[in-house]
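Some structures are shown below for you to check.
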Structure 1
Amino acid sequence: MHTILIILIVIGAIIIFSSIAHLISYFWMKNRVVRSQKWDLNICCGKTDGGGTNADIFKHKGVPNFVHVKSVYKLPFKNKQFKTAICSHTLEHVRHPDKFYKELNRVAKEVTILIPPLYDLGAVFDIFEHRWIFLTCKSKHKTLPNHVKLPLANWVQKKFGQLNHA
């Protein structure tokens with residue numbers, strides 16, 4: 001009985017830590033970075049206004065200067081059209097993060113990406129949404145960190161679908 005109680009306490013602590021880490025890395029960090037400046041391009045913006053052009057593969061009403069993008073691998077913008085671009089919490093969802101990152105660098109002079117850091121266990125091991133684990137303890141990056149495929153993610157997403165398509 002004592003062992004079961006300890007196991008339940010450890011599991012509860014991991015869940016609480018993961019939830020707090022996720023709130024910090026996603027909501028707080030994302031909002032802090034997005035609001036830190038006016039972004040010429042806010043790619044995969046969701047309902048967040050980056051101050052310049054906001055683009056996403058989903059159509060969002062009420063987002064100013066919105067551009068609907070059909071493919072993140074072929075963005076409808078000219079080479080170096082934007083000085084600054086931000087891409088927040090998207091690269092972990094896509095099939096080809098290297099290809100998407102290359103496309104971001106084609107359309108913008110400076111690219112900032114936000115990704116779940118390793119301490120955000122709830123996001124890192126989300127096999128229903130994410131495809132990649134980025135090997136970093138930072139959320140904000142100017143270059144694409146090393147990454148590995150998230151084990152079982154492809155199988156789970158083929159069987160049940162990806163909850164958040166990117």
Structure 2
Amino acid sequence: MSTPHRPYPSIQGLTWHRTRYYSFFTPMNWHRFEWPDGRDGQVYGPDPDDPHTIAGVSLDHLDTTLTTDDLETVAEGFFGTLEQLPAVSFELRDQSVKGRVLMLEARFTYADHDAVRKRWVRVIYHHTRQVTFIAQGATPEKFAYWLPMFFELMATANVHNEMPGLDFWG
């Protein structure tokens with residue numbers, strides 16, 4: 001008995017989105033959305049009629065510089081907030097320090113009104129900024145289908161202090 005072939009999306013090309021403080025790759029044919037709450041950042045999705053299947057980033061300027069000593073405090077707040085989501089179930093919870101950069105990461109499902117959604121969040125604290133990368137499927141099935149594209153965002157997500165040039169990846 002053979003396993004049915006599960007199609008994955010094909011990559012038709014990637015676009016490098018870069019700002020002064022962060023950069024990442026997304027599929028070049030995805031549509032740009034605005035964050036519904038007006039936050040600073042960029043959000044993209046494969047279907048203009050599905051604002052719940054997205055890959056994006058938001059930027060928050062903090063009033064302080066976090067140090068490695070702050071990791072436990074910010075992790076407690078981050079995971080504590082996620083634990084308050086309705087019917088949340090974690091697949092991944094991680095926290096780490098690389099140099100002076102703090103990173104928190106979670107992959108989870110949760111209830112959003114009548115829908116069950118799956119989300120991958122990576123929060124990076126860099127100098128006085130919090131950069132949050134988000135990949136979400138409107139359903140766990142859509143998340144699984146788009147996971148290769150979400151992985152591109154997360155694998156290429158970078159934070160920096162100035163706009164990178166074209167030689168950044170070279």
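Nothing in this text is a laboratory measurement; each read-out follows from the coordinates by a stated rule. Fair warning: this is a prediction, and the values are worked out from it, not measured in the lab. Cβ atoms are built from the backbone, for glycine too; each structure is taken alone.
To test your reading of the models, identify which of 1, 2 gives 1.4 for distance in nm of label points 7 Å out along Cα→Cβ at positions 78 and 126 when calculated. The read-out comes from structure 2.
Which of the displayed structures (1, 2) returns the greatest value of distance in nm of label points 7 Å out along Cα→Cβ at positions 54 and 86 on calculation? Across 1, 2, distance in nm of label points 7 Å out along Cα→Cβ at positions 54 and 86 peaks for 2.
When mean projected area of the Cα convex hull in nm² is computed for each of 1, 2, which one produces 10.7? Source structure: 1. Identify the structure, out of 1, 2, from whose coordinates helix-only ellipticity at 222 nm (-39500 (n - 2.57) for each DSSP H run of 4 or more, over all residues; to 500) was calculated to give -9000. Derived from the structure labelled 1. Comparing relative contact order in percent (Cα under 8 Å, 6 or more apart) across structures 1, 2, the highest figure comes from 2. Looking across 1, 2, the calculation of semi-axes √(5λ) of the Cα gyration tensor in Å, for residues 94-157 alone that yields 25, 13, 9 traces back to 2. Given structures 1, 2, which gives the highest value for distance in nm of label points 7 Å out along Cα→Cβ at positions 118 and 142? Once distance in nm of label points 7 Å out along Cα→Cβ at positions 118 and 142 is tallied for 1, 2, the winner is 1.
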